[in-house]
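Chemist: What follows is a set of structures for review.
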Structure P
Amino acid sequence: MSAKVPIPVFKSLQEIYPSASAILREGQRWNALLARFQEHFGEAPTYVVRAPGRVNVLGEHIDYSLFPVLPAAIEQDILFAFRPTRPAVGSNPTVRLENYDRKHSYPGCSFSLIPGQNGWDVGLDAGGGWDKYVRAALLECLDELFPVGKEDERQEAVGMNVLISGNIPPGSGLSSSAAMVVGSVIMFLVANNMAEDKTKADVVQLAINSEHRMGLRTGGMDQSASALALPNNLLHLSFYPSLLPTPLPLPGNLSLVITNSLAPHSLTESAPEEYNLRVIEILIATRLILHHWKLESQFSDNPRPWLREVLGAWVGEKDHMGWEKEGEVMEKALGDIEWMKRDGGWSREEMVKYSGMDGEVFKKSYLDLLEIRAEKFYLYERLHHTLTESLRVHKFVHLCQSISTSKPLPPSSDTPLPTADDILIQLGKLFDASHASMRDTYDCTHPLVDSLQELCLESGAIGSRMTGGGWGGSVVSLVESSQVAEFLEKVRKGYEKYDDLEDEEWVEIGFATMPGHGAGVYVVEDGVRVVDGRAA
């Protein structure tokens, strides 16, 4: 499967949502959105872009070290109903942005797309809420596709009237932010008649760059999952040496069940002490191990290599390490990092000493790369989690493949062939070990998330783990499909923060989901309504 394929154009909701119940529910939501757009802007939208949230099934905080991860798109999504607008002669294009939410009130905004000597201005600093993600995406697209100073080489950008509807709970760890950015990128491309010339891979890169503009150094998993996912499959997403998405069927008797801890968390606001700090810690750990292995000469043109690159260089297979070899190398590396242990973490002075770099060069390359706030750095712990979590992804893929191909894993000399049930138990143990590593080694969970994860296991999950950026958010559990209703009932009764939820609220907090379709665009015909998922 290549990421260099066109952006999908949908003709019915059956192409988007995986179940009959979802199609009926979403048909009502789409109709309400189209009607509200007509009411608010006085004309119908011409397109609806849909971008899903994602659940990361396994592989947390390893994408920015270029190791493969296992996300899946979920049914919950963000919809962008919009109509391109042309500015008056001599005026700048204007974006009118409204958020349609029947339960909450989100203020709308209006801003101009203004070219200047130093690039475009969309009022990014003025965006203080959900609209900041849209502004960042539009700014990235403008600077990349409509470079200021090359007016003779470009058409003029258009404005838009936009009405957004989202049902991904914010702060849930299900990447509402990535869906917002991916959808905004596709919306811009469609509005400016550029979508046919761009691929899903282009969308992913523009979306990643957009979040970087906001100061969040994401690795690309969230954006890739939202843009590239295929129905009924997990996405085995490799980043090195290039982006390679591979569908991976989830065993048919399993469901992914998501339960929100209701401990919401903003990654952007806390990034200097948490998310961005973890990125810097693993980058520095990679630098120290590169120096320890005497590999500087292989990275003379790359001042900040990622861990996956360094491991390849360590075994002489920098670009083309095979699947089985990758697992062996990670096991080997785990045995050669004990020297990095430090009670109480590493000081800045110690890191410079063991990096083989000049102090000022080290500071510029690492400590000044992102805004961080820390005096002690836990390099061994971050490196240990990255390697063991990558091994867990490796083993999970191997186990799923053994089920989907009906070829059981070969036994060792003294053990019988594993049964399908044995393999499911192993999948669950990988989930549990992932959560323990995030809690105890990567230090990115939350007390509420930890207690919810334990409750999920007590309620019958095969395995449970935190999913998402961390420090709050949701728990994803592997549950036998026949047990989902009983499982959710037990969790609802056992988790204190669910006590006062109404049924209508609960269905957005705890739910099973099928791996769904990635982002795409729906063309709205004049007077169209969506009836049971079809245009009418």
Structure Q
Amino acid sequence: MLHFLHHFPRSGFARTSLVLRSASTKASTPLAAAHLLYDKQYINGKWVPSSNKDSFIDVTDSNTGEIFATVADGTAVDTEQAIIAASNAFHSWSNLSLLERKRYIQQILEEYEKVKPDIANALTKELGAPQEFAKNVHSELYPFYSRQYLSIVDEYEWVEELDDIALVVKEPIGVVGAITPWNWPLNQIACKMVPALLAGCTFVLKPSEVTPINAYLLTEAVHASGLPPGVFNMVCGTGPKVGEVLATHPLVDMVSFTGSTGVGKHLHMLGSSTVKRVRSELGGRSAIVVLPDATAEQIEMMATQILENSGQSCLGLGRMIAPGSRYEEIVQIARDAFEKVQVVEASNEAAKTGDIGPVASRTQYDKIRSYIQKGIEEGARLVTGGLEAPPNTPTSGYFIKPTIFADAHNDMTVVREEIFGPVLCIIPYESEEEAIDIANDTIYGLSNAVIGADQEHAMKIASRLRSGQVHVNTLVRGPTAPFGGYKQSGDGREIGVYGLEEFLQIKSIHRPKPAVK
């Protein structure tokens, strides 16, 4: 998920003996050690060894390409144990009063504040988020959504009286399996975990194995909060070993997934075997429709949005659809804006707001570079960026220059497919109808944007774009507005009341009609 802006090989490595710190024995500088070892899973209120003690997952520092941590490689056995624990805890948790559940969420939030600096530091390594961005954006998302949902549940209508016979009751769906991505890890954990627990569901989290350290630290806060055993469980591992068990297990009532469209389709298919609810937020190839009267400031603002989080956002605005009458002017504005952005090591304290760090992994680095090469081969005009490494960055890190392709069109691979990196493709159009057709000509429908001096006209264009959200002349998003997509961008909705209702099911209760007096 893209945050936008709110109102608001083990042998040979020296390891520290960091065997899953309990909340009461925190290391003073946990990320300054030579190597971190998180070798346990969190199941039924306890840190327990993974059933496979011979297999681990290495976590890489995006800035250097070096392994800095090792985490447990969860198994089907671990996952089933977590599911059973969540199932056993469901009755008692769902029968607690809302006030009691809120108190636990508040206590988790208080404990989270104690580990928040460690989480921000972890994200500069495992994700490559610059220090300021990790501290002021990524690590603040869990408390932001916790406070939001603590407020929402107070005002929510849990029981509706339809008439003098029927009541509609909103009840927790049950055991939730949550599979979260590497790119906005805490954002997605918060948007699933907090509303699910407040709704009365119990929870099994599978965080991304690419960026798992922040999830371990969050889980320490959960443990320290005194949350009843089994209500929250975490199994770190890969999709085939953990995620597929969540999708097929009969005791899991719902899977909430954020990730690629391909994996999402697979999970929907697996979930159908038990007819469980599967909610997904998937990929995107979002477009900016630049109207002929758009200002230079609007163009610069929207052009550089794709650079947020180093381009690693599912609703990144990676296609700019520009009027032919101003095409070269718009290309130059975008180029000038991109070339102001510095690519820096995430730990660089001199980094400015708007500077970007490396991408998260070697896999992602190679993928983005292959798309840039493909764009060149397919005849797009390379305006800036490209395959050359950014200056003053470690050659072993995963650094990508902000890149612009002009003279692009929808038949190009670099335009049609989700790149998930700091790459903007600028496509010319001659009429507004053509611009709308280009924007909608995609399998995705997560987000779009429209910019123009005439706000009313821009709103009319926005109404014709087939996506779950459209930004008109702003990148600020309403803090409680629903987030989700159309088409193959998924069927789920997160944030606000809509995010809460994902974890509820509806029961109608019928009673005798009152006697007429």
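None of the figures in this text is laboratory data; all of them are computed from the coordinates on show. For clarity, every value in this text was computed on a predicted model and none was experimentally measured. Cβ atoms are built from the backbone, for glycine too; each structure is taken alone.
Chemist: In terms of distance in nm of label points 7 Å out along Cα→Cβ at positions 324 and 508, which of structures P, Q is highest? Provide the component values of the computation, followed by the final result.
Modeler: Details: P: 5.0; Q: 5.6.
The maximum falls on structure Q.
Chemist: Hey, another quick one. Assign the value 13.8, calculated as mean count of other Cβ atoms within 10 Å over residues 292-299, to the correct structure from P, Q. Show your work: numbers first, answer last.
Modeler: Working: P: 13.8; Q: 16.6.
Label of the source structure: P.
Chemist: Here is a further query. So if we calculate Cα Rg over 2.2 N^0.38 Å, for residues 236-395 alone for every structure here (P, Q), which label has the highest result?
Modeler: Result for Cα Rg over 2.2 N^0.38 Å, for residues 236-395 alone over P, Q: largest is Q.
Chemist: So if we calculate distance in nm of label points 7 Å out along Cα→Cβ at positions 60 and 300 for every structure here (P, Q), which label has the highest result?
Modeler: Working: P: 4.2; Q: 3.5.
Evaluating distance in nm of label points 7 Å out along Cα→Cβ at positions 60 and 300 on every structure, the highest lands on P.
Chemist: Determine which structure produced the value 1.3 for distance in nm of label points 7 Å out along Cα→Cβ at positions 148 and 284, calculated from the coordinates; the candidates are P, Q.
Modeler: On the way: P: 3.6; Q: 1.3.
Answer by label: Q.
Chemist: Work out the source of 4.0 here, i.e. which of P, Q gives that when distance in nm of label points 7 Å out along Cα→Cβ at positions 92 and 476 is computed.
Modeler: On the way: P: 4.0; Q: 4.6.
Derived from P, not from the others.
Chemist: Further question on the same structure: Using Cα extents along the principal axes in Å, for residues 52-339 alone as the calculated read-out, with 65, 49, 37 as its value, let me know the right label among P, Q.
Modeler: P
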